[in-house]
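Below, each structure is written out as structure tokens.
Read-outs throughout are calculated quantities, based only on the coordinates presented, and are distinct from any laboratory measurement. From a predicted model like this one, the values you see are computed outputs, not experimental measurements. Cβ atoms are built from the backbone, for glycine too; each structure is taken alone.
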Structure 1
Amino acid sequence: MDHRKTKTSFDVPGHARELTFSTQHRLPLLTDGFIADWVVDAIDRARQTHGFRLIAYVVMPEHVHLLILPEHDRPGVAEILKSVKQGVSRRAVRRLRSEKPHMLEQLVVSRPSGRTEHRFWMQGGGYDRNLTSMDTVRAAVAYIHANPVRRGLVDRDMDWRWSSAGWYDGQEDQPIDINPLA
């Protein structure tokens, strides 16, 4: 009997979406500044391609939090996540192959066909929940921004380079413009 959890996602127009996805085996692969920057760039490209509002984000050493508001029924969140993760995965595996080949061993997965490949992101859609109230959205933004502080990576959330907290603090020269809800 299969006891894996199943996840139901609802692409409901007008609902903000809190998304979290992790690296394979939750390895701290995003401590590499190049790879973390690629994630931020991929989020921005996905927003331009798929037309969603980016409310908040943070790239942590082994996972990413996004808070988005899709502006259309389609594409769904699965397509948005695919466009963020796929390009980063290819580039990151190439970088690891040249810079840290010992890390690649931990990313090997076997396909049912017997073929092996390197999986950068944990399989599946990760955590996904619909947010329907402004209070819940505000709480999610605060939670997302507090991640680096809770982990002891910085003293103030706005000091974490890979986060929208600096944008909310009014700092200039942020990598992505944010589309906050009123």
Structure 2
Amino acid sequence: MNQELKKKINSSFPSAKISLPNESRVVIEVNRDAIISVLSFLKNMGYEHLSMVSCVDWIKEDEFELIYFLNAYMENDEEYGEIEKSTILLKTMISRKEAKYITAIGIFASAEPYEREIHELFGIYFEGHPRLTHLLLERDYEIPPFRKDFDTRKYVKEFYEEIPFVEDREEGKE
């Protein structure tokens, strides 16, 4: 099945790089301009479950990698069919300097919380997203905390330095 899928993707998206690391995984790397088209194509092929969107910060390359995880729902409750056995990882790179991309909500509504999370933790703006509001964090940061250039030592020093130790509070040393 994965070889057939590879042929179909290659015929529609010749610049896609496809690898089959094992019998249940298909990795597709495409240019950032092709992601939405490939997502739509894969959904029409039966991969109608977007199970996750993730992000990797490649600071030395000055890029972010967006990764979309796709699966097919079971057609038969008795056993997995060929299509249900595969997980597709669809990847693209975007610039850290201009950290914005197009929302995938129009194709997969389940992209909504993942894009909010990536926006909050990495600072990537998803154009067309209806509400890029806080999902996990209580406040904004100068540099989003999952970027590799976020200084955790500086953050800990600034944020926690003012909190007294429990021993000091018990002894009235505040």
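Taking Rg and Dmax of the Cα atoms in Å from the coordinates of each of 1, 2, which one would give 16.6, 54? Could the numbers behind the result be given before it?
Working: 1: 16.6, 54; 2: 20.8, 74.
Only one of 1, 2 returns 16.6, 54 for Rg and Dmax of the Cα atoms in Å, namely 1.
Identify which of structures 1, 2 gives the largest calculated value of distance in nm of label points 7 Å out along Cα→Cβ at positions 53 and 93.
Working: 1: 3.6; 2: 2.1.
When distance in nm of label points 7 Å out along Cα→Cβ at positions 53 and 93 is computed for each of 1, 2, structure 1 gives the biggest number.
I have -11500 for helix-only ellipticity at 222 nm (-39500 (n - 2.57) for each DSSP H run of 4 or more, over all residues; to 500), calculated from one of the structures 1, 2. Which structure is it? Provide the component values of the computation, followed by the final result.
Working: 1: -11500; 2: -8000.
Structure 1 accounts for this read-out.
For relative contact order in percent (Cα under 8 Å, 6 or more apart), which structure out of 1, 2 has the highest calculated value?
On the way: 1: 30; 2: 17.
Of structures 1, 2, the maximum of relative contact order in percent (Cα under 8 Å, 6 or more apart) occurs in 1.
Given a computed value of 16.1 for mean count of other Cβ atoms within 10 Å over residues 125-132, which structure among 1, 2 does it belong to? Mind dumping the intermediate values first?
Details: 1: 16.1; 2: 13.5.
Source structure for this number: 1.
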